[in-house]
Structure 1
Amino acid sequence: MSNRLFQGIVHQMSQSIERTISILDETPTVIASSELSNVGEAAEIDFPEVSVSEVPVVIGNSTYFGFGTMGHNEYIVCIEGYTYLGFGTMGHKEYIVCIEGDDAQTAKYASLLSVSLSSIKQYYDEKHDRANFIKNVILDNILPGDIYLKSRELHFISETSRVVMLIRIVSRNDVSVYEVVQKLFPDKHKDFVININETDIALVKEVPEEIELKDLENLARSIVDTLSSEFYTHAVVGIGTKVSGIKDLARSFKEANVALEVGKVFDNEKAIVSCESLGIARLIYQLPTTLCESFLREVFKKDSIESLDQETLFTIQRFFDNNLNVSETSRKLFVHRNTLVYRLEKIKKLTGLDLREFDHAIVFKIALMVNKYLNANPVKY
């Protein structure tokens, strides 16, 4: 990545000063150059240890300028018509600037370029470290006591409102969804796009304290719509709860994961699922399967739920959708009221539950959801 960062700056700088510029690594090999044909070539340069004065010093065919201090590559040196200067971050000289020319002006160019490249490299490293740091936080790969220490080290604001959204790719075109999402959220100081695996991308987004769930759902909808309409990629988004501390990001991430898993079981047609709107489905998801199986046996004493045909199940669902209103349900199903009553009596004979009574309807509704949960065999988080 550093190579690409350096290449763009080297290209612009060489056009401004009209000189050949190259960047070498520690080997030293050319990793960026205004002459693209030089990239990848090994440079045979020997930088001896010398003491540098405040005026140019000539040793053999090399000239040393007093812009630095004693030590390896901490001075500007001119060799065979080219000026070299080592630079890096944290006091370690990882790279060397090479500029065509061996005069004092070229030495200044080298000094300016090394400072610029060092700053850019430091910013990139810090940003890259921040992304890794956030990834480790949401995946619970960092000790709680180390979270705040590392956040201070990276100048990361710990106490602010954030939410984790988990974008799961269901089907894709030949496109990098990770890069698309990064472009949708270009503020690298506040928003972090993290590649979790081949199908999952986490978005850790800073949000206002007063933001509402519908605003988060609209944001998630814009991601899904963009991927679908512009890149022919089908995705679903799970939304975790909003948290105010960095240590709680792991919880928000897990909740986004749970939202997707629960949504896949109970409502697989929804592309946006928030953990705050899961309702009783979340409770069922947390139950042991043995308890769920026992509950179904209690409800369906005479026969299993599988004995209900699809027409009956469809009728029951519409009856629930219309708030247990017989007349309204029969009207929307285009059936006679007595036909609906007959179907409800059929359920009563099988289970002993009269769905026209609220308490019985709740038990049956939960039984349907439990059965769907058992059949799905979801992943637990």
Structure 2
Amino acid sequence: MENIAIVGVAQTQYDSRKKDKTCFDLVYEMTCAALHDAGMTIDDIDNVVTVSNDFMDGRTISSMAVGDAAGAYDKNISTVEGDGTFGAFYGAMRVLGGAGTTLVVVHSKGSEGDINMITNGMFDPVYQRHLGLDAISSSAIQANAYMHRHGTTEEDLAAVSVKNHANAKNNPYAHLPMDLTIEDVMGSPKIADPLKKLDCSPISDGAAAIIIADEKTVDNLEKIPVWIKGIAHCAEDYFLGDRDLSDPKALTKAAKKAFAMAKITDPLDEIDVVELYDAFSYMEPLWLEGMGFCEPGQGPKLLKEDITTMGGLLPVNPSGGVLSSHAVLVAGLARIIEIVEQLRGTAGNRQVPGAKNGLAHGINGPCGQSHCVWILSKERG
């Protein structure tokens, strides 16, 4: 792959309701902030990719509505419906295709809709929607499948929530930084068995943006670039009954492709920090297994042995992850931004010392139907 890099990033602080900000305000502010971070102006941008969701925004073709706020007037504009990592994937393709420097901007105001009703809408209207399935209940089905297959306990899952909420205390952008115990998580209200309130991510308002540029452009900038070494995505069957929910095959394929592109042969040894999409506590160990950092069923052991904690061999979600801040659609792009900050050495109190290579991960669809894996590096290819 040709050398391309992320040269500008920006994200809002995430909270439960940004009542004084419209989607247009958020997109405009993040566009300006990412340009400032890169040392660019809007005239330096050739392409704009906006990411949004009609159900979340309450309007048809919502991604087109924010083009003006993203400075897309008289530019090549593309729109993506889904997680921000997929929008960024398309943005990278624009750069690799020779179309020039690309801005990717994502927004979400979960406070303005009923998230359970919205996520119920992603299921088949004839066979599944009337059952009341939504993001939480379907994820509970997946959590049970994972636990049944490997003997994983509810306490194993609770430990993930404890770790990530504690990590969030070092992240000024996080929605829910807090000290928890396993007993706190276990004692929180049951939402959908086996998931309790503190096993679930909050619904946050927020936005984020990144700028991707080719090697020639990067060499004319002063900002420290973070190089994109590998990207891949893969999807599974839409109907939950057609999948083994305890085995994320699409993630395994995407990770293998991304590692191969980045020439990574031993992920646990060569990746220094991971930011993955943990909308629910069980997702962290399951996704780590799917990406090949350990054998199936051994994900909880990584945390028990402090491998995935700050100071461990492979810190996972130093930012607090999605469990601590979940602006739907934005959350995946935030994972990329967090890895960029780590590799720049600008992550503040959540910095992983000496981080050179990082992995960012996003999902789309029910129970991780599709996965997008990014390998980023301080070093040029």
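Just so you know, all these numbers are worked out from the coordinates, no wet-lab data involved. Model, not experiment: these values are computed from the prediction. Cβ atoms are built from the backbone, for glycine too; each structure is taken alone.
Which of 1, 2 yields 0.90 for FRET efficiency 1/(1 + (r/R0)^6) of positions 195 and 211 (r between Cβ atoms, R0 = 35 Å, to 0.05), as computed? The structure behind it is 1. A value of 5.7 for distance in nm of label points 7 Å out along Cα→Cβ at positions 155 and 323, calculated from one of 1, 2, originates in structure 1.
Can you say which of 1, 2 returns 26.2 when Kirkwood radius over Cα pairs in Å is computed? This value belongs to structure 1. Which structure, out of 1, 2, was distance in nm of label points 7 Å out along Cα→Cβ at positions 19 and 331 derived from, given a value of 8.6? Only structure 1 yields this read-out. 1, 2: which one has helix-only ellipticity at 222 nm (-39500 (n - 2.57) for each DSSP H run of 4 or more, over all residues; to 500), as calculated, at -10000? Comparing all candidates, it corresponds to 2. Matching task: 10 is the computed value of relative contact order in percent (Cα under 8 Å, 6 or more apart). Pick the structure from 1, 2. Matching structure: 1.
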